[in-house]
Structure I
Amino acid sequence: MTIFAPGMKDRKLLNIELGRLSAEQYRSEREPSGIVIVLDNIRSAHNVGSALRSADSFGVDRVFLCGISAVPPSPEIHKTALGAEDSVPWEHVDDTLDAVRRLREEGYTVLSVEQTVHSLKLGKDFHRESGRKLALVFGNEVDGVRQDVVDASDAALEIPQSGTKHSLNVSVAVGVVLWEIVR
């Protein structure tokens, strides 16, 4: 049994105690997850940075920053990514549709995270099959995933919601979907 200081019920771990990988180890030594993220025209550098940080946290292999998405180096991205822009491999692709086509050719199942007529409910209708490579497409803050990108995807994946709002902030959606996919 661990004894804590008087009044302390639990002790927060120090960063050094967490045993995290370095950025170099993340890029070279970690087992691939088979998960990539595609950001479709994400205007906010803060949202891009937050998505990169979640990608690092959940072991994403690569992030595609498409169209007008903000790209590193950027003080705003760094502020929310906290260095994840250096650990998670990323690349800019001019057109999201080109990234989707390329990923399908590489054997990825492409899922647009979007509310559609036939979208699969995350955690209910969709569970990742072991070994299946997934590309998760997240859309921009105003319009979501472009319709032609949804059409080129294998399916649409929807985050079940029960409140009055019909959407989540894109960086929050990235975290929710990744959590459910990797758990």
Structure II
Amino acid sequence: MDQYSTIVSGFGGQGVILTGKIIARTGMEEGLEVTWLPSYGPEMRGGTANCTAIISSKLIGSPVVKEPSSLIAFNKPSLDKFGPSVQQDGVIVLNSSLIDDFSLDKSHKVVLLPVNELAKDLGNQKVINMVALGGWSKATGKLSLSALKKGMKLTLEESGKERFVDINQKALEKGYETAKEGIKASSV
């Protein structure tokens, strides 16, 4: 695998930073080179947050990315800020629960996922990030669902949050299956 970069962006409290951390941790567990660069707004909850995660089979020269391979956008301001910089033929996973009006380069592969509704169906609004990450896995094919489950489990266990592993596994599966079944990846 050559270098593959992802920007995850949204409001503070949507699990943006954790999502990027899980991508990096999973890549590391898969024997890849990784970087993870978080960025927070002045206020954590409700402010803006984004992070960049890079996975690569070769050494990574810099954690800074100008044209990411993919984007997970949890809200419209995130899409507006980072969407135009996604490289041609890149993947954009949109939270269609909060983003219903957008225009993107026709070369992008766009996955519309109503992550808020899917998380609500699972009984826990806090797992929207794992729903989106499951959809990202399906759309990009860069890290398998089983590898992400393992990376998520290790990340949560290390932070003393092992009680959330089961619901997060279900959320990853839901996002993966929804991206596969109904909310097809398509060009816009």
Computing Rg and Dmax of the Cα atoms in Å for each of I, II, the value 17.6, 60 comes from structure I
From the coordinates of one of I, II, helix-only ellipticity at 222 nm (-39500 (n - 2.57) for each DSSP H run of 4 or more, over all residues; to 500) came out at -9000; that one is structure I
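Upon calculation of distance in nm of label points 7 Å out along Cα→Cβ at positions 15 and 175 from the atomic coordinates, which of the structures I, II produces 1.9?
Numbers: I: 1.9; II: 0.7.
Corresponding structure: I.
Given a value of 22.2 for mean count of other Cβ atoms within 10 Å over residues 23-30, calculated from one of I, II, which structure does it belong to?
Answer by label: II.
Taking mean count of other Cβ atoms within 10 Å over residues 63-70 from the coordinates of each of I, II, which one would give 21.2? Please report the intermediate quantities before stating the final value.
Details: I: 21.2; II: 16.1.
Derived from the structure labelled I.
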The value 2.0 for distance in nm of label points 7 Å out along Cα→Cβ at positions 39 and 159, derived from one of I, II, belongs to structure II
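Since every read-out is calculated from the coordinates, none of them should be taken as a lab result. No experiment lies behind these values; they were computed from the predicted model shown. Cβ atoms are built from the backbone, for glycine too; each structure is taken alone.
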